[in-house]
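Below you'll find a set of structures to go through.
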Structure I
Amino acid sequence: MKKILITGALGQNGQILSKIYIKKKFKVFGFVKRVNKNKIRDVKYYINNLKNKIIIHNHLKKISPDVVIHLASTNNSYIDRRKKDNYKINYSENFLITKNLIDTLVKLKIKTLFIFAGSSVMYENSKKKIITENDKFNSNEYYGKYKIDSFKYIIANTSNILKTITLILFNHDSKYRNKKFLVPKLINAFKQKNIKYIQKIYYENISGDFSHAEDICNGIFKLSLTNSNIEKIILSNGKRFYINKLIIYLEKRFKFKINKKLKSFSNKNFKFIGSNNYAKKKINYKNKKNLIDVCKDILKN
């Protein structure tokens, strides 16, 4: 039975992946800062914040995982990430825990597949409309720089020792999404009838590449089984989605409307999208759901 280790196992993707692997009869282990009510039956959790190499060494030696999926990081909202005083949160600590994990795996010479969760923020300053795996990283944000430097560190320090894949993950949501992010905040605004906030989001005219987290996690599962040599791979929807479409759906669902005639739309949040053609080719990647389905899941839950 293959052993899967997931860092950040109680986050959105960690919970979804744990359920997928358990269903497929894998043995699942999770590194978490603390165990909470979201813990999943049949997952063996270890309290490990990844800042102490001795604790990492002891846990990895005990588990000896076949696959490590490194999701753990501190990720603030888009607005908070841009604050200059977030260096420690968004770069220093995140890079340290990735380095500690890689260094320990290399030292123990554990033959494992290491999957690192990168981010579209690694291309934050790109002027392209569609991002592919061949495009150069370009980010001034601390969170994006942490992801870029972690990718470089992995490539430089794991050759001939670990097989590694870096994921380039675009926006994805589910009922497990942290409440500080846009989609759950928007749903809560409708519940509270916070018309001022809803109108603010509507006139920002936000668009981008948004996926259902279940599709992303099914892609990660397929990657963990592949024998292909993949350095990095984009998992995205591949299509532009307008948040205003979500607002119109929620208006119907909650049976009240906002004033859409206040002022003209802004285009400042017209973000690039990711090409998932490579993922379709390598792992038969598919998008089966969208943000409307996320809303339905959250409201049903």
Structure II
Amino acid sequence: MAPLVVIVGPTASGKTAAAIELAERCGGEIICADSRTIYRYMDIGTAKPTSQDQARVPHWGLDLVEPGERFTVADFKTYAVQKIAEIRDRGGVPFLVGGTGLYVDAIVLDYQFGPDANLDQRKRFESMTVEQLHKYCSDNNINLPDNKYNKRYVIRAIEQSTDTIRGKDSPISNSIIVGIATDRAVLRERIQQRSMLLFQHGMVEEADRLAERYGWHSEAMTGNIYRLVYQFRSGEINESELVERFEIADWQLAKRQLTWLKRRDFIEWLSLEQVVPYLSDRLADYKK
């Protein structure tokens, strides 16, 4: 049975390009472990793999739900486990690629989830403002999610703190797990370059279309970039401030992702230049 190849790293680290190159070589298929790219229509703002990238190798885990529709880490685990089995049944190599640490942990540590949230409790949290939820998390020692301005994400983080989640102490068997280690100055520069490209490719126009469909204040529009575009459209910030604040927000996201991933001592950290040759050798051993 083909190993599960897991490639993790912060945003803009180059993991998607490396995974596509490897998957092309070995007949692999990619499952995206990203809590933002699960949403339909949110393509540019979430740095979703392009249509050209998706045409090179099959991608899964994209466009699963409408923006704002509930999708939990337990839902992701169920989905991803099924896709891994299907890819192996086709004789392919499954790649789990992404920066959402909780999604990755749910698979490689085989999380088992307890009962769903109490509905009365959820209604109480939904009646609170984002600022009140942040204070609740601070008072109860609950870590805020990557997207701390998305009310639904914060509520789910609170619920997960009381859920019964059991996982293994070590990764599942037949898996290869690597992380892309990037010099912080280089990573900051990549984030800056990508930010400029997103705006050149129509980020603001995408946000406008989404706002027309879902409203600027829907939960789906509270992600880093969409929230900032609203401030731009409202006249609170100008275009240069919009680009600058997005770079800062993406950099903060990258640091949060690294903080989560660095807690896992089973990840083998390699430079971007080392990842493809290393995994090619490991997969060649599997083929033999």
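What follows draws every value from the coordinates through simple rules; no lab data is involved. The model shown is predicted, which means the values in this text are computed figures rather than measured ones. Cβ atoms are built from the backbone, for glycine too; each structure is taken alone.
Which one of I, II has helix-only ellipticity at 222 nm (-39500 (n - 2.57) for each DSSP H run of 4 or more, over all residues; to 500), as calculated from the coordinates, equal to -16500?
For helix-only ellipticity at 222 nm (-39500 (n - 2.57) for each DSSP H run of 4 or more, over all residues; to 500), the value -16500 is produced by structure II.
Out of I, II, which one gives 28 for relative contact order in percent (Cα under 8 Å, 6 or more apart) as computed from the coordinates?
II
State the single structure among I, II that was used to calculate mean count of other Cβ atoms within 10 Å over residues 91-98, giving 22.4.
Going through each structure in turn, the value belongs to II.
Quick check on the output: 1.13 is Cα Rg over 2.2 N^0.38 Å, for residues 67-234 alone, derived from one of I, II. Which one produced it?
I
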